[in-house]
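Once you scroll down, you'll see the structures, which are given as structure tokens.
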Structure 1
Amino acid sequence: MLRITDAIALQDWELSEQFVRASGPGGQNVNKVSTAVELRFEAERSPALTGPVKNRLKRLAGRRWTKEGAMVLYCDETRSQQRNRDLVRERLADLIRKALVAPKRRIATKPTRGSVQRRITAKKQRSTLKTTRGKIGED
């Protein structure tokens, strides 16, 4: 079980981990030991998350979201399998915590009369400046 907040905890069946060989430098260790972790979270089927949270999580996940509604996270930062496992679980928890925060609704406001007047005055001044830049007539 992975605890996200006091109210939200993910069950073991929602998470599946697969250990794969990491890429990059590391000598024999990287060729022998599967230290990289690929964590799959069945987000669409998760009863712990509500619909709007799932939608926000899908937007945050981006290309890590699969067509089946799962989220796949990958970590090969350290040489330790356990440390990579902890890192990827923490990343998942952070993403879910971000998705829990509902964005504030923007309230449309009208510009004040003074700001409209100032804008129009500035436009008129700019217009007159540009009209005086014309070619000098040959009379």
Structure 2
Amino acid sequence: MNASEQTYHQIERALKKTAAKCPTLAEDPILTDLYLQVKQDSGELLVFDDDDHELTRCVVEEWIDNNEENFYAEVQPILRKVIEEQKALIDSIHILRPYSFVLVDEDFETIAELYLVDDDTLILSHELMEGLSDDLDKFWQELSKM
């Protein structure tokens, strides 16, 4: 799915509104995750906190009535790209670490973890972790031979 510049701006605006509704530095951080929900029929992008309170919503016109079967797989790189481009804004959000941006369906079931931030760790994609278990198994086998 190709996204227009307008789509990127709409998502960026939603992230800015989300950041504005998060606790300030003077307040205690309370959030630990932000949940993004995309509605395929209406094109809405909603952002929720841990308590399922809506922080903001916007309509992404290109997503209205999108009937593609792999819609959620196709919006993930678009969302990740905007989040990555807004890293300075996201880092300024005063929430408990580690925190993540999670794409969820209408039942709040996790579809994908889009962005994970810890004090020393930043994971933009689950692909970075693929094969890690196999690599560790090989490492331990080689180590045990010594």
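Each reported figure results from applying straightforward, stated rules to the coordinates on display, with no laboratory input. Predicted, not measured: the structure shown is a model, and the values here were computed from it. Cβ atoms are built from the backbone, for glycine too; each structure is taken alone.
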Tell me which of 1, 2 gives 16.6, 46 when you compute Rg and Dmax of the Cα atoms in Å, for residues 19-58 alone. 1
Work out which structure the value 0.65 belongs to, where FRET efficiency 1/(1 + (r/R0)^6) of positions 67 and 115 (r between Cβ atoms, R0 = 30 Å, to 0.05) was derived from one of 1, 2. 2
Which of 1, 2 yields -0.53, -0.74, -1.00, -1.05 [log10 I(q)/I(0) by the Debye sum over Cα atoms at q = 0.17, 0.23, 0.30, 0.31 Å⁻¹, for residues 43-82 alone, calculated]: 1
Using the calculated result 18.7 for mean projected area of the Cα convex hull in nm², pick out the matching structure from 1, 2. 1
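If distance in nm of label points 7 Å out along Cα→Cβ at positions 27 and 51 computes to 5.7, which of 1, 2 did it come from?
Matching structure: 1.
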